[in-house]
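The structures come next, written out as structure tokens.
Computed from the coordinates by the stated procedures, all read-outs in this text should not be read as laboratory data. Computed from a predicted model, the values in this text were never measured in an experiment. Cβ atoms are built from the backbone, for glycine too; each structure is taken alone.
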Structure 1
């Protein structure tokens with residue numbers, strides 16, 4: 001049995017049921033599980049195969065990213081002008097995705113995962129946009145990250161270039177993906193049902209995939225009400241709001257994770273709370289013109305007991321994959337919008353990115369906090385850096401002062417995947433060069449290009 005000891009951490013932020021922050025403490029790991037978390041002196045006699053010196057370090061649970069398109073965005077990062085209409089932008093996004101080859105998806109997924117891990121993210125949900133799932137699984141296996149995956153399906157015409165399937169074909173795909181991939185890599189992979197959006201799915205498809213997910217004991221996630229236009233379009237089609245529709249059909253449930261959920265009304269918030277549905281807020285995407293501070297009811301959702309977690313969305317829309325910056329945005333946006341400094345305190349922001357994220361993925365018994373018996377998904381921060389000092393309240397400093405640059409070491413399933421800020425499973429320089437070439441080839445194949453405000457010579 002392999003053992004690891006994180007020895008003498010200055011601070012351990014457990015996010016356990018008592019929300020303990022332990023000073024001068026150690027963590028003992030056996031294989032993939034946390035065996036003990038305690039003061040240094042209480043674990044001093046414990047020996048281990050690997051000892052990580054955590055002096056001047058802070059340890060947190062691994063961060064959970066509940067909406068992150070990993071397979072295509074890094075190939076074309078930063079190409080889109082800010083002022084593209086949203087539907088036009090999405091049309092380009094999925095056109096670019098449609099021409100990618102399996103090998104290309106593997107490399108772009110691996111780069112996205114590497115950025116996530118280096119910023120402390122140990123678990124992600126990709127909302128179904130990995131076209132070649134085997135390529136994504138290869139990247140997940142090699143990197144060591146924990147992941148929820150699936151295949152996006154739609155059976156109605158849509159303006160954003162999503163492939164329209166026959167309803168029966170879409171249902172069979174969801175069944176097959178869950179059957180084949182759920183529980184893979186010794187449980188590091190879970191597979192969910194992923195209808196892209198209720199806007200583009202028939203009643204039959206949505207009801208069928210929910211039934212499939214229930215039978216398999218997994219979840220359902222979908223994009224929903226990311227802005228007013230999307231919410232109004234649904235109302236015009238169905239005569240009701242998206243959440244009310246899902247509730248009426250018996251789809252809104254404890255195993256349903258709604259991505260974005262930005263343009264929702266008070267009745268919809270009440271229904272989500274009543275049915276136990278979860279929400280993933282993507283503040284870095286929402287703040288770029290979707291109306292985060294005008295429309296967002298995330299503080300109200302939290303007050304009503306809804307499990308709200310965080311996601312980055314994609315590198316081509318929100319550009320960065322740093323969960324600390326997500327926590328920062330969630331903690332400050334609504335203070336300013338409501339002119340109320342009590343909105344989403346930093347403690348709540350950390351919960352959104354740890355235990356809430358795990359709960360939303362139905363994984364709270366495995367990850368999301370530092371407790372004996374849970375998986376050793378851990379992030380070790382170097383606090384001997386200017387942005388951390390002086391250090392008295394690590395919760396405030398983590399959310400308001402720092403970012404992913406101070407992530408020193410990351411463990412998933414008890415294995416070190418990031419050490420001294422470097423990935424342990426890939427040559428990062430070679431990977432970056434490869435994805436650059438892939439992006440250039442994808443743009444050539446699609447003929448997509450843009451004029452920018454400044455001249456590039």
Structure 2
């Protein structure tokens with residue numbers, strides 16, 4: 001039997017038997033009940049991987065039961081069963097936390113398909129949570145637990161990629177956290193207890209780079225101490241190596257790297273015998289490597305060899321909802337370092353952060369907060385300390401309508417962040433009636449729940 005356990009609640013005992021039979025034929029463990037109180041007790045006593053709940057039950061409606069079950073096990077996906085003609089209620093159930101719904105009478109194949117999808121989604125969410133916990137323990141990776149959908153999508157990719165040995169191609173502007181993502185892939189893999197080696201191809205002189213990458217044997221001409229030097233690939237054996245700024249790798253070394261990736265062997269300088277290696281390779285660049293190929297500065301065959309699993313890291317200006325949690329994280333970090341007790345940013349200071357274009361991305365944000373923390377004598381960071389030397393001339397000129405919309409959304413986001421999602425306080429600060437404020441939130445698809453701190 002499968003280790004995945006499913007709870008099914010319906011007041012129709014005949015339908016329960018049909019569902020149980022279908023699910024058990026797919027090797028799931030199934031527990032059924034017609035009573036709501038028994039379902040609640042079952043979830044308290046056992047860990048279920050998902051539940052199937054009828055919308056219309058004897059004692060309470062399925063949505064209310066779903067809420068109670070998810071209070072006990074928040075990560076358990078729930079599929080709602082609904083009679084034909086109750087689609088509106090089913091949609092309401094999804095809005096309140098259901099994974100999906102099935103209309104009775106349902107196709108058995110559709111039942112199994114929905115169950116498979118729900119369980120796969122739960123498995124992935126569980127892997128992502130575990131990955132975040134591991135990362136949080138080992139590193140200070142706040143931007144990997146950001147709110148934005150773009151970063152959540154990348155985390156989902158990381159969770160899947162980590163389980164493979166394929167070469168990963170990280171592409172993004174400077175300061176977007178490419179090495180951070182590489183570490184996350186390493187930590188989420190079976191190689192996590194083996195070395196993680198990072199090397200910046202642009203930071204090492206060309207005449208030293210080959211020995212740094214592939215090593216050199218003892219007594220090799222030009223080696224001062226006449227001792228063998230292990231290269232980064234050999235040091236990373238069994239683990240992961242990230243080749244940052246791969247676009248700056250000289251053409252003379254590109255062919256040698258291509259051979260390493262093809263043969264899984266390195267040739268230390270001066271050695272006649274190759275050395276076998278088992279290394280997960282991750283490359284990173286802020287260049288458009290295809291343009292480099294067309295310009296003759298990067299080998300096309302190497303491009304295809306490293307461009308196996310591409311991951312595009314978004315710049316901070318495209319995920320501005322991550323700015324408040326990142327800023328608060330940096331404040332907490334610098335409070336410890338500087339022995340200060342700064343509580344946060346004023347609304348005006350946060351607004352300035354939200355309006356900036358961030359050409360330097362997260363690294364620039366960190367530097368901005370560090371400067372403000374060093375200079376402040378107050379318990380809140382004020383706008384006069386934020387981005388003192390920069391201007392907004394680097395931002396694209398938008399239409400008045402678009403600029404107004406951006407300002408309104410950023411302003412609302414800032415208010416909700418500062419008030420911890422309290423709409424009454426936020427509308428009062430904005431000088432708006434609550435009803436008008438709710439209309440603005442609806443206009444920009446902002447939900448107060450997303451801003452409530454746990």
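When relative contact order in percent (Cα under 8 Å, 6 or more apart) is calculated, the result is 20; to which of the structures 1, 2 does this value belong? Walk me through the numbers before you get to the answer.
On the way: 1: 20; 2: 11.
This figure was derived from 1.
Sorting 1, 2 by Cα Rg over 2.2 N^0.38 Å from high to low puts 2 first, with the largest value.
Work out which structure the value 0.45 belongs to, where FRET efficiency 1/(1 + (r/R0)^6) of positions 103 and 415 (r between Cβ atoms, R0 = 25 Å, to 0.05) was derived from one of 1, 2. Structure of origin is 1.
A value of -14500 was derived for helix-only ellipticity at 222 nm (-39500 (n - 2.57) for each DSSP H run of 4 or more, over all residues; to 500); which structure in 1, 2 was it taken from? Corresponding structure: 2. Comparing FRET efficiency 1/(1 + (r/R0)^6) of positions 71 and 183 (r between Cβ atoms, R0 = 41 Å, to 0.05) across structures 1, 2, the highest figure comes from 1. Given that distance in nm of label points 7 Å out along Cα→Cβ at positions 319 and 367, derived from a single structure, equals 2.8, which label among 1, 2 identifies that structure? Here the read-out was taken from 1.
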